[in-house]
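Below you'll find the structures, each written out as structure tokens.
Every read-out reported here was derived from the displayed coordinates using simple, explicitly stated rules and does not represent laboratory data. Here the structure is a predicted model, which means the values were calculated and not measured. Cβ atoms are built from the backbone, for glycine too; each structure is taken alone.
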Structure I
Amino acid sequence: MSATIVIVGYRAYEELERCLASLARHEPGTPIVLVDHAADEVRGRRLAAAFSAVLYEPRRDNPGFAAGVNDAARHADPGPILLLNPDSEVTAPVVARLASALDAHPQVGVVGGLVREENGSVQASARRFPGLTTGLGGRTSWLSRVAPGNPLTRHNLTTDPAGGVAPVDWVSGAFMLIRRETFDALGGLDEGFFLYWEDADFCRRARDAGWETLYAPVVEVTHFTGRASRHAPVRSLWAFHASALRYYWKHGSWLARLLSPVVAATLAGRFAWRLLVRRT
């Protein structure tokens, strides 16, 4: 099962060069579509020209990650699409082993591999759908940072690769293989999400359409988290909270929507606090 690697870049050319070099070593010949938002075309074209597998698609504006993925998919081959962050590196072949999970499980529409942080720790890239406990036990919460073994965090996050291939609610879009039939049936990612939570939304829509999501820690990438978003830190931080609210409204019950002003105020307070911490 052939696949196309999709990368949406935003000014992180040093990280992108390392990502493409790692793919050239471990995935030679696998087609890559690179959509470059707010592009420095001279730099981007020079970089893409060094890697023969890359189709370079520069854009003057930055419509967001979901829009970039959908744009890239229109230029991809008919097979599965592997989403890969530009600030990631592969250390071994990844496409064939992830694609084999799709071959072996016809009901699976999305497969995510293992993601490691720069320090070698395993990132919680397989998770439960956001709910009441996500704010307390999610990946970026204070509780998860200071006490990662607490029950709420264990409920929300999957970090143990020893469990092997397993069904999960959703996996991170930093390293996600999507069956093309699933992608097309759902109309791609929801472009209303500028950045963050579009992966959770996609997996939830896939589940509602009858597809399953797998966590397959049989292959891995190293994700240098935040290297791309540092080029627009405030906008990225705002996008995280705005997208969380969009997800809450989109998938919440009517009762949950009645509480949306409270949720919006809470998210706004969290944004202000995180912004203050960042600046101090």
Structure II
Amino acid sequence: MKVILFDAMNLIHRSRNSFSKGDHALTYSFFRSFKPLAEKFNADLAYFVLEGRPAHRSEEYEGYKSNRPSQPSSFWRQCGEILETMRSLPVIQIKHPDYECDDVIANLAKHHCDIGNEVIIVSCDSDFIQVFDNMNPELVKIFHPIKKSFVENPEYTYLEWKALRGDVSDNIPGIKGVGDKTATKIINDPDLFEKTIANPEKKMIFERNKSLIQFHWFDDLSDDLKNSGSEVVYPDICFDTVRETFDKMEFSTMLTDRYWPKFMASFETLVVGYDR
């Protein structure tokens, strides 16, 4: 079985870069870009993974993700439209209220890899490179939707590399003076690595960053992580409902005799897989 894990908010935020206008511009752009992703991989099962509130990370480092700008009410309204419409497509919505999307995706990926399923993670977030350190790299892949290519498995332990350099996007400062090249040099030289973290301040930063960046692993990965506290919404598949929604929002270009059958066909393998 092939399983696809969509980083929901990553894809929604990506859709903000479109040139569409109107009250439903984000919703329109999202579904226009979501269709080719569903179509590309011909997966049997799909999850749309949403964000929880990772209090444990904010408690550990007060500045964690504090650089994220607030979004206007129109953004959240359209997020609601997207999630409501997704209920009628063959995609499972899932989130854990106390953990990030990254944690949930990692645990779902591990569960499916452990039982021999092929897993594809769709996200622009580089933190997912950690999966190569935690599960069979022959079974798990990461697809970057902007670069439209698969992410390569680095020759070093990504978590330690990232802990050295920090993560600007999450407002996690790295060791002073350590960028991509220096982090690669340190991680590939055991003596230099030991010398670096022998410094108490640098070791503190390194260990803090590892704790912030690494995935949280749940104790029970079965039953779509529900036994570990995840909240799951299973779809009521109905393309007529999706069509009616698109019609109300005046997505006329998506309802043409040429486009609409292709839209439905892009989810065909997911419908079959979900029926199993």
Structure III
Amino acid sequence: MEKLDFLIIGAQKSATTSLRSFLIEGHDEIYMHHTELHFWNRDNQYQDGQGLGAYLQNFSEASSNQIVGEKSPSYLPSEVCATRIADHFPKVKLIAILRNPAERAYSAFWHGKRVGAISQSMSFGESIRKYRENSGAPYGDLITQGFYARHLTRYLDHFPREQLKIMDFKATKQDTSNQLAGVLDFLLPEGSNSKKNLNFPKRNVARVSRVPSFSEFIHKNKLLKYETKSRILKKVSVVFEPPMMLEEDAKFLAEIYALENEKLNLLTGIDFNSVIE
């Protein structure tokens, strides 16, 4: 398999897993890898392009009449992915689904706690106020992933606008059928064989670990593969309804994202209000 037709590039905690499940389930024209590969943003996998052959082997089971893609939300905030992808697949289609950046950060915080990546003693307020000193660190920097305008601009510097579909998380939840039909039209312009039951599967709903210390141990274990860790951590977690974000934290995020949200609105027409309602 020497082709790559599309990528779901992010954003993290914005229903990218649900979108992948929707595309895989009931759409025989589409083949997607079942896990996040994070190939394009990891130097040790990309290897200056030498790792491409091994990456494409992940799609070897796709048939010739299927379009091929994967999703890794680490691609959106990466400073190198857009260039790398364009160098090898300049015609690839890209999908970004964006969530209010303050809500996204809050969701990522609770996810980080569940998987043991964020200490149980760390509050959300402490975490977001330390983002500069933890710049770029997974779960250490909850803020930068929400600077959508600058991330999308990197892609638009390398790809024509018609190859990038930008979705609004909230609109997708409120108008699911039309939004998902639009995704199929984008990926399959000649028509999909299945536009019935356009429902968004629920994936990665908010959970909390029943044994936080054990989850932290599993997260730090360097011998286990990501998929193994994920299975273990899910078994020790339960569905959880996060508390309301503190007003002072919501205001802090509103100030941080204000200018970036204005730029996003000019770029895409999406208008995010960073104050949580």
| field | Which of I, II, III yields 18.9, 60 [Rg and Dmax of the Cα atoms in Å, for residues 167-238 alone, calculated] | value | II
| Which structure, out of I, II, III, was distance in nm of label points 7 Å out along Cα→Cβ at positions 79 and 263 derived from, given a value of 3.9? | I
| note | Output 65, 41, 33 (Cα extents along the principal axes in Å, calculated) maps, among I, II, III, to structure II
